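Here, each number is a calculation from the coordinates, and none is a lab measurement. Worth saying up front: this structure is predicted, and the values here are computed from it rather than measured. Cβ atoms are built from the backbone, for glycine too; each structure is taken alone.
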Structure P
Amino acid sequence: MKQHTVRTHKSAENLPRTEQLAWKIAEVATDPVPVEPDVAEMIGNRIIDNAAVAAASFTRRPVASARTQALAHPYQPGATIFGLSPQRRVSPDWAAWANGVAVRELDFHDTFLAAEYSHPGDNIPPVLAVAQHCGLDGAALLRGIAAGYEIQVNLVKGICLHEHKIDHIAHLGPSAAAGIGAALGLSTETIYQAVQQALHVTTTTRQSRKGEISSWKAYAPAFAGKMAVEAVDRAMRGEGAPSPAWEGEDGFIAWLLGGSKAEYIVPLPEKGEPKRAILETYTKEHSAEYQSQALIDLARRMRPKIGDLSKVESIVIHTSHHTHYVIGTGANDPQKMDPKASRETLDHSIMYIFAVALEDGSWHHERSYAPERANRPETVALWHKISTIEDPSWTKRYYSYNPKQKAFGGRVVVTLKDGHVIEDEIAVADAHPLGARPFGRTEYIAKFRTLAEGAVSSAEQDRFLDAVERLTKLKSDDLGGLTFSVDPAILSAPTTPGIFDWRRAAPAAAEPSVVSG
């Protein structure tokens, strides 16, 4: 890997294109290095993982709304939408939108955390949609997804967004654009322009993950994927983008990140170096914010040691800066302690999550968030006894580049009313590559079958999984099989009509009168 220093440059300095981060990203995307077998295997795992989460979420209102919007844009050859027949196609940007929301709605797929945090699996919907629409084969799809993961992971390693209250989709737009460009085999110049355009239009604030969190948390990555498709399309037509997007005097770093004096170090592969960043990422066993994964596992482990939870006086979670300030009491969000809070908010409350995991000894993507579950008096009482504090040792491990030291857990101190203290700690989730039960292909398939049960027929599950097993050999006509269809009756989740439904939903308006003058 080569370390690239990225900083603001005055316009008078005339920073050469070849020295700009966007150009270096484009060079990585256009480097025709083969996708290695273990990387291809993991890409298949993540395609299964995304489908698993989509199978559990496609009847939820945000997903149904996004799907309805997409269906207003039929297109041939087009791309598929989760839940629908592979023959029913929509414009690739809208397929990326609908499938992106389905993948993110339950906060239940892969993650990578470093200087910033991310869900790199969000790259898959836009790259797959374009591959289906453009008639690419499995090898091209693998090349594109590997590039998308590579760029996002390395941007996440080098540039922190959340300290400046910028949402992490600002790394996803460029990575998805690079992945699409790699899949299509575009030129460095074209990808350079597309990456910058994608950054420019996907920079938003972190309010989407603060306070009363709404369904936009699921829509935001889908928006970045949709914008990436459009950015690549414009660049292919010869259109340019704000340049240099990161380093410009009025650019991203100067005014939205660390300012004109800030420097960032972004690692990127050397020419000819394989793209292996996907192997550094990890999925979720539980449908909750990643920092809660290990702590859910720890709650399950501590539960029998504590016994009667009514005897608990207090629970303090000693953890990293990120966990404390984003999903802990350090966020100072009263909504994180409110039993009437939205699912999205409870998903970002480690106090709620730890309380429920202690009580139930398990975690479920629907039951654990149900309003009646959140409003149980005994749950609320336990929940409000839990707090977090930042521990510098856990913060250091959170930001470590050494995979054996890197940790996302913490130490939990439970004090009982009689003064007895019970302590335990955990570094990584059980499903993490270094955890007690690392996920492999078998576990990904089990996750898919569990979440698809009752919605996707066994035969359709088998057909989809068979397509993934043949990923490296898929022909262009086969990529439409990387989805699943369900009984149309299941998809009848109602959505409130919007602009795209207006002609069907609104009464016919009277013809305006013509007045001659």
Structure Q
Amino acid sequence: MNLRLLTHHTAPLLLAAWMPLAAWANPSWLTADGRPLPAAHEAVRWLNEAAADGLEPADYGAQHLSDALAAAAARGLDAASAVALDQELTQAVERYLYELHGGRIDPARLNERYDHSRRPQPDLRAALQTALADGQIQQARDAAIPRVPMYPALRALLAHYRALGAHPAWAQPLPALPGRKLTPGQPWEGLGVLAERLVALGDLPPQPTGEPPAASAPAQYTPVLVEAATAFQRRHGLEADGVLGATTLAALNVPPAARAEQIALQMERLRWTPVLQGPRMIAVNVPEYRLRAYEYAGGRITLRLSMAVIVGKALDTRTPLFDEDMQSIEFSPYWNIPPSIARGETVPRLRRDPGYLARQGMEFVSAAGVSTDTTPEMLGAVVAGQARIRQRPGPLNALGDIKFVLPNNDNIYLHHTSAPTLFGRSRRDLSHGCVRVGEPVALAQFVLQDDPTWTVERIRAAMAQPKPVFVRLPHPVPVIITHITVVVQDGRPHFYGDLYGHDRKLASLLRQHSAKPYDAVRAGSAAGVIGPK
């Protein structure tokens, strides 16, 4: 038996240099007579149960290895076959450990630019070898489990939603609504099934008698059901008004199996996500339209701040996903209109309406200085990149009264806005790519807390200045922009729409990753080793 496991995809940023097959001299998983040790059975159990972590057992040849161990246990193996099986099992387990820890897909393939040097990278091969030598095989898996706070909650949630897949409440879709929406007090033939689903999802308390909700279906859309539907809407990023419209009905009709896949995708994302290493961190979750600020002390991560944000438009000006350090704040900033916006929007508007420049508090800046004359020559200079347009500080300024600066190639930063009423909308992909923050004073307090002279009063005064005030942070604060569509809060799952289609693309890449059957990727090439594609 001459078996080898060749992976066709992996996360190249997270893999160590893989050991050639010839480097193994003595079997680690088998006895001298070629029978499996307890550690071998334990490791293959991991592979067979890989789905519990959103992975694919077939990617590691779990069934094949189970059969091979059973055959070896029954009759033993000769030396050559024992070494071949031992090598194959080692490669399968190493691949599993690295993918459990660091994921199966390089996030750069999704244009997600994260600095993996921020995240500790354990030597999982060494951990496996040490665990085998110590007879404590579980230690190797423990070293690979992602150390992200939400990961265990998502793992439990994945099992729960997979179990819900057999629930009778989803045996058939909910019927059409009466008219375009269901409002409190209206009758509807789907109320019984609606109640069943809301009970199963935890939004509606079960019947005191234990009787299925459908057996005592209400004749009308009662206040109790309205309250439960409102809770469901809130957990799914919908307008939480208790009215069942087309969007809420569509969310209610999503089967648990689809939610389970969505959860598994987020577990893959968490494997890439840089974790908090310093004393503070800011995370922006795009599909949730939410910013959170964390502190890390004494081995614990504490949420200090949570606020609504506005992000880039899904159709054409998406907010990029990356991590970078916030290094400074600019109070009462100028808005230097990005060249693409100036050419595509501002210049055409000024050609139609030259007075727009003065009404918006804008001005031209060029090598000749600052000008407010809207001439064809100046507009041509802007288009040619020889001049720029900026908006002066003040109540009309698109950045509001504060800008949080983090260097990046996309000119993305966090800032306030001159239109704070937009934070009241349930869908907030409204910007040109930057992130507008709903509570700028609180965020400024958080990032400036190392300097006690920056009181709330001083922050507000700086925001009201007629010209910019620059402040460099004494300690840069890491900022990460993510696209997580399942979030666990207070023990309850919250699902959000795939705003930029990243989940859809990730699911496609994972299907490609697992497309080749195990038999097609194992042995056949003497040079084959596990490693980057």
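When distance in nm of label points 7 Å out along Cα→Cβ at positions 98 and 450 is compared over structures P, Q, which one is greatest? Walk me through the numbers before you get to the answer.
Values: P: 2.8; Q: 3.7.
When distance in nm of label points 7 Å out along Cα→Cβ at positions 98 and 450 is calculated for P, Q, structure Q comes out on top.
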TODO: Taking distance in nm of label points 7 Å out along Cα→Cβ at positions 66 and 458 as the quantity of interest, name the structure among P, Q where it is greatest.
DONE: Q
Task: Parent structure of the calculated result 209, given that volume of the Cα convex hull per residue in Å³ is the read-out and P, Q the choices - done: Q
Open item on the list: Suppose helix-only ellipticity at 222 nm (-39500 (n - 2.57) for each DSSP H run of 4 or more, over all residues; to 500) works out to -10000; of P, Q, which structure was it derived from?
Closed with: Q
TODO: Match the computed value 0.80 of FRET efficiency 1/(1 + (r/R0)^6) of positions 114 and 426 (r between Cβ atoms, R0 = 25 Å, to 0.05) to one of the structures P, Q, and report its label.
DONE: P
